[in-house]
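Structures follow.
Since every read-out is calculated from the coordinates, none of them should be taken as a lab result. As the structure is a prediction and not an experimental result, all values here were calculated from the model. Cβ atoms are built from the backbone, for glycine too; each structure is taken alone.
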Structure P
Amino acid sequence: MEGSTIQWQKLRKSKTAMAGIIVILLATLIAITCYWISPDCTPDANRMQVEIAGKKPGFTQTFFLLPKTPRPPERNWWQRTLHGQPDSCQFIPITAHEVNDTAYILDRYIDNGISEKMNVPLSQLNGAVVDRTIHRTFWLGTDKFGRDILSRLLIGTRVSLLVGAVAMLISLVIGTLLGAIAGYYGGRADSIIMWFINVIWSIPTLLLVFAITLLLGKGFWQVFIAVGLTMWVNVARLVRGQVLQVRNLEYVQAAKVMGFNNLRIILHHILPNILGPVMVLAASNFASAIVIEAGLSFLGVGVQPPQPSWGGMIRDNYNFIITNNPFLALVPGFAIMLLVLAFNLLGNAIRDMLDIRETNP
């Protein structure tokens, strides 16, 4: 208990570790509440307005809200948290408007210096003469389809965290299982598992991910599984090495003498004592999964449109890097860098916390 207290004190005193934890907690909070805090709360933040495509950060536009017919049903709290709320109105960009006894007369925005007249009868608005205009500021600009970059960035946080979590869990389950079996039993089981590990190890990661993705198909969950199935090799090698070190120690031999079966010895005596290095590798795998998913989405075989993904956002906007608005592609790149850095800092801090050679609390 005292050793654990000292370790946690070391973790709390590490400024880099706390910075990483704060970023991870903030990203998790954003992923959970993204549809409540994003300016565009429609499913996948997919409100397309081609008239305002490719605008720079800080761009402000006035919209006229034209009610949709039929009106989309209101979603409950849980459904909106998971999938967002479809718009009940059509957002029409305008430069000016006036109203008379029969209709709204709009100057619909087409492009810089270009507009067209548009009449909206009051009968279409239930005869109500009310101000139906709003002003929206796009703090990070709009993409080539006129969608709000900030909203898609916030919702894309959920994809990155989910792929990291699912891939990490898959890699831990498979890698720990095979590594523990190989290290504990040795002999033929060890030879077969190590042969399989070496075969998978010899295949480039992206090539293996492509093969699994083509086998499972493109989609949200398919890319999670594909990434997870390529990251278990490191875990298996690490767990095997750790089990080989401890399987002949006194407490393991004492458990055998007491008649405990092999499964209980592995689960209750060996694995809890080798979790330190596995936790460090888990944080590293989390970060690697985020980068791999972003690469897959950039190449078009990851999360499919219109679902926002940071890699997909870079793919959609990378042409703007050499034109007048590189910010559109750089923002999701910075987000990937920040989140990956946070997990790597946390992994390094866990490694230092568990380093028994460090004697100072």
Structure Q
Amino acid sequence: MPKKTSPTSSRKAEHIHINLNENVESGLSSGLDYYHFPHQALPEIDLEKVRMDFTLFGKEIFAPIFISSMTGGTDQAERINHNLAAAAQQIGIPMGVGSQRAMLEDPSLASTFQIRKSAPDIVLFANLGAVQLNYGLSVEDCQRAVELIEANALILHLNPLQEAVMADGNTNFSGLLKRIESVCNTLTVPVIAKEVGWGISYQAARQLVDAGISAIDVAGAGGTSWTEVEMHRAQNETQRQVAGAFIDWGIPTAESLQLVKEAAPEIPIFASGGIRNGVEIAKSVALGATMAGLAGPFLKAAVDSPQAVLEIIQRLIREIQITMFAAGVSDLNTLSDIDLLEIYPS
């Protein structure tokens, strides 16, 4: 039976359609293309013995890749989430669901986020908009979002620019840090702060860590631009032009990653935003990330099948493995110690 439609659910359906059918790329590069590994012609290691496993929140992860939060709240989103989850389970990498606000508004939509049947063992991230804490979302709601999908951690996503260009956006971010701190102090699982495509600054990272955040996903500029997505949702020409003005806004992923690493070296940092291949995942680790996430390529594959998602993950893993081999390193700890070459266009 088709799920009921709430305003939030309808918006999520629009987001899926726009991301699949429109060009919504940021006008900025992720910045990762300016960094290069020093090539080792004599690596002195066996390619097939290169390892990329690590531990996150007490669980073993096979490779430094995660499926970034994308969707939920519609019939199509339910199929997409199960396809993503099945592939993540087969490899052993983490996954986030899209914002669960729709599920809290309408409990009948919970099944579109409940993917444990497809992925009983993965590290799973629940997800809510941090600003909703200023609009009635309670700490109890956050705990419920975690428990209903059996998540290992909660993402609180930060999206002030997206909310500002939406006709129906929630733009009161005043006093939000104290509410985030309350969630961190109360929840039974780690809380992750995540931008949605414009990056985290040094100042924001330090504020978030001081509030009790356990990890940060920089989600920098260079990938999907949600102002571009909202431009396609605009209800009139003025809204469309306002949203379109911000195509080159944000902190590129590579720069944000280094700022957050400097500000908060004590916590795991996730890199996302415009990452396209395993070489860029390896670059992210060398720049300070624990792991790196992709969304757009996985979304398009998940519309097809779990196998299509799995093929992308397997390709990314092989690219990371070969990158490490050609750079002369055999594990992630050594990879994180490499000094990348900075080569900027003249």
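Of the structures P, Q, report the one carrying the highest value of distance in nm of label points 7 Å out along Cα→Cβ at positions 95 and 207.
On the way: P: 5.7; Q: 3.4.
That would be structure P.
Could you figure out which one of P, Q the value 0.55 for FRET efficiency 1/(1 + (r/R0)^6) of positions 159 and 239 (r between Cβ atoms, R0 = 30 Å, to 0.05) was computed from? Working through the options, I get structure P.
Name the one structure among P, Q that distance in nm of label points 7 Å out along Cα→Cβ at positions 23 and 47 of 3.0 was derived from. Source structure for this number: P. Structures compared: P, Q; top value of FRET efficiency 1/(1 + (r/R0)^6) of positions 63 and 215 (r between Cβ atoms, R0 = 41 Å, to 0.05), i.e. the largest, recorded for Q. If volume of the Cα convex hull per residue in Å³ computes to 129, which of P, Q did it come from? Computing volume of the Cα convex hull per residue in Å³ on every structure in P, Q gives 129 only for Q. Suppose distance in nm of label points 7 Å out along Cα→Cβ at positions 71 and 311 works out to 1.9; of P, Q, which structure was it derived from? Of the options listed, only Q reproduces it.
Quick check on the output: -18500 is helix-only ellipticity at 222 nm (-39500 (n - 2.57) for each DSSP H run of 4 or more, over all residues; to 500), derived from one of P, Q. Which one produced it? The read-out comes from structure P.
Look at distance in nm of label points 7 Å out along Cα→Cβ at positions 199 and 327 for each of P, Q: the largest one is in P.
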